[in-house]
Structure I
Amino acid sequence: MLRKWQSECVDLAIEHYIQGQPHFLCLATPGAGKTIMAAELAATLFDKGMIDGVLCFSPSITIAGGIKRTFSRRLKCPFKGGMGDKGISLTYQSLSSLSDEFWASLQTIRLLVVFDEIHHCAGGEKPNAWGQLLISRIQALAAFTLALTGTPWRSNATQIAFAAYSVEGNIHCDYSYGLAEAVADQVCRRPNVVLVDNEELVASNYDGSRDTYPSVSEYLSGSGEPYGSLLNSESVLLHVLKLACQKLNDVRLSVPDAAGLVVASTVQHAEQIASMLRANFQQASVVVTYRHDNANGIIESFKTAKQPWIVSVGMISEGTDIPRLQVCCHLSRVKTELHFRQVLGRILRKREQLDADAWLYTLAEPNLVSFAEQLTLDVPESTLVIDTPKRSIDETQPLPRLEATDTRNHSETTHYSEVVFDEVHADDIGWHGYQSRELLVLGNFKQRVLSHFI
């Protein structure tokens, strides 16, 4: 049975198509069930005799496999592009390798083309490789297109392919289903973000002098040290992991198969974290990174496994469906709002009444603090497309200061009444520099909890 928002979106998309508007963009928060909605739309178009086939594109093999299974169930066919199939699920990467014969075979077919996580594909005046191929190959070929996203913006402030924008740079979504609505409808879990800070960071200099900083923000802006220096601190890692393990243990009392995700910065970092989970907290974990040949198999196995933790580098991102994930540690050096929201989205998919809350643990780094505070906005103002180039974030430069306040054990509740995930595969060589010396001595930790949509 479809959720209310899914039925509404299908009906509105059909109305658009009938009225001669061939492109439809749906914004639905991660975990809301976009793929099920898309499969239902395809089935409805088949029933109405409006299409002959479906072509789906997504950013990874894992996501493409999930789409294939969902469409196969709804359309009652293998959905592998074979004789008698109604469609096929492919990755954006495969676009460049599809033959001219493949495209020629579609010329006489009325196609619905589905673009999952369309924000990967840049359009406008500065299209990326995927966006250019979509525009050149599909724009004139498709009878209808359905673009799906939970984060309708790009980190580099370029336009999304097939999307319409206002003069001010606001993206136009034909249907929107935000996180606040999904939580209210009990479709998604309530997000709680725990921002971990420290009130006395003592940094030793090479000349023997010492500098003391009252917060993570002050340390990053005043010391000139990169964010990675904190992520590699054993004391910091132990504290964040301890908080997360305690929370997961509590959750598993009522949801026995609940699991946690740690998003690490590098392969070496991931192995270090897995070792800490085992040695310090007696927590079993599985590690999956972009270096694993069988990464997709590891992820699929973890979905129904018993291990409480999975530690990932660049693999468990958007669209990866592991519903038992309910706790997450964001320990990546990637500090973009797109990445932050996609990571949070991995723990929002709700299964039952008992798992009402999701918990994300991260450091009180200024950018991450801002992203956590803006979760009430479906499309934050900072993500608007602008013509002037934005300065990219450089970890080697001081970050802006935030006012330091004592928020020990403070719970801040925010009420909301307004009705290629660009993961960087960090260079392991550069990581070694943080391990050559322990410069930090830490004081008391403190936590600020942002609980949204209560």
Structure II
Amino acid sequence: MTTTASTATVQPYQWRWIALAVILAAEVMDLLDALVTIIAAPTIQRELGGSASLVQWLGAGYTLAMAVGLITGGRLGDLYGRRRMFVLGAFGFTATSLLCGLAVSPEMLIGGRVLQGLFGAVMIPQGLGLIKEMFPPEEIGKAFGLFGPTIAISSVGGPILAGWLVDADLFGTGWRMIFLINLPLGLLAALAGIRFLPEFRVADATRLDLVGVLLVSVAGFLLIYPLIQGRELDWPAWTFGAMTGSIVMFAVFAAYESRRARAGKDPLVTPALFRKRAFTGGLVAGLAFFAGLIGLSLVFTLYTQLGLGYSPLKAGLTSLPQALGAMAGFGLAMSGLQERLGRGLLQLGTVVMAGGAGVLGLTIHLAGLDVGPWQLAPGLALVGIGMGMVAAPFFDIVLTAVEPRESGSASGTLTAVQQLGGALGTAVLGTIFFNLLKSEWSFGAAMQVTIAVEIGLLALTLALSFLLPRRARPEAGH
């Protein structure tokens, strides 16, 4: 079944619920791969070698590649067909997972992670676009509603699965199994995609903005690379030059996109979006929020394994209260709070999350190295509850600030900024943590400073949230 934007069938797609299961399976695979290396990173570094920056690159390489690729992934589906790009992305993700599982050097593993992120960025946007074409209006809300529980379950299961796989050492594979497990899952998703996903492409899709892709890729790399590598090289002058160059490249990218739009060509990112104060504020708020969230998760895992001596499985189980708290926060939002409070729910969640981080830091300060998982649980649970309350309304409220015709570009940009925030948080908070340890701070003290930075990022998120609309449009999520 092949349709275009102008000839889409009126009848719902026959295999739409099976197709949705295929799309959700791909989402799970992507989410797990974003989470599992956080738990497994200390073991990977110990067994594969490499410096402390390897721990940061395992996450940052994947999320940075995903951020850049997501901007163009949806457009590839418009041009060449969404089923085709989904299947290509699934096969590529599977192959690069095998490459990661067979890695014999840190460089090979990091390269595999970057390629994983790029193929993931080809695969994931196609599913979201296909849902809009497969489901009738009365079912589309239910279809999108299944993403919440899927994300929540993956958040709970990811760290525990990673810890168990590393500790179980199945067939002598150790940490490699966190990547090799994608082989049957990825092949199944690709083959099911061939059988059950409909083909769809946009009849009047324009060519890719390859120059824009190159400019934003270089700008992102010039920012993340020196932040991660600068600490080990004792911050030579070129690292500051590269970060300055990143700002210049982002400015060149913005100027190029504006010129392209004025010439009547389809830009990679719609420049008019950045003239909307609410949308721009939402982007910066999202960058700060996701940087703190992902960065703190990485540092907490390093603290539990390297500082407290936990095994990967125990570290994964220790983080369970945060994941369960996130499910609870999401549930509260879906119970009616999101409709009643709107932007206020996001702000309340930010305060709860900051309070949880404060409780966590105080617990670590008072208990020292004798702290146990049960003592850490209250602070982690509060962080998770706040996270769920923020994440639930965030995208809908930010996208309310844009016109319907701009929603495609805005959604891609917002999702890409989410991924870029993860890469930035891994780089910045990880660098702060390792710098403090290098200066002979204790693990507990370094963790407390990192938590203080996270609270500062949440304060920035809260301040910027006042730029957002008070409520989302009823159809914003669809």
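Here, each number is a calculation from the coordinates, and none is a lab measurement. Computed from a prediction, not measured in an experiment: that's the story for all the values here. Cβ atoms are built from the backbone, for glycine too; each structure is taken alone.
For which of the structures I, II does the calculation of log10 I(q)/I(0) by the Debye sum over Cα atoms at q = 0.09, 0.14 Å⁻¹ return -0.58, -1.54?
This value belongs to structure II.
Suppose you compute distance in nm of label points 7 Å out along Cα→Cβ at positions 54 and 214 for every structure in I, II: which one lands on 3.4?
Corresponding structure: II.
Identify the structure, out of I, II, from whose coordinates Cα Rg over 2.2 N^0.38 Å, for residues 118-253 alone was calculated to give 1.60.
Structure I accounts for this read-out.
Which of the displayed structures (I, II) returns the greatest value of distance in nm of label points 7 Å out along Cα→Cβ at positions 190 and 446 on calculation?
The maximum falls on structure II.
For which of the structures I, II does the calculation of helix-only ellipticity at 222 nm (-39500 (n - 2.57) for each DSSP H run of 4 or more, over all residues; to 500) return -9500?
Structure I accounts for this read-out.
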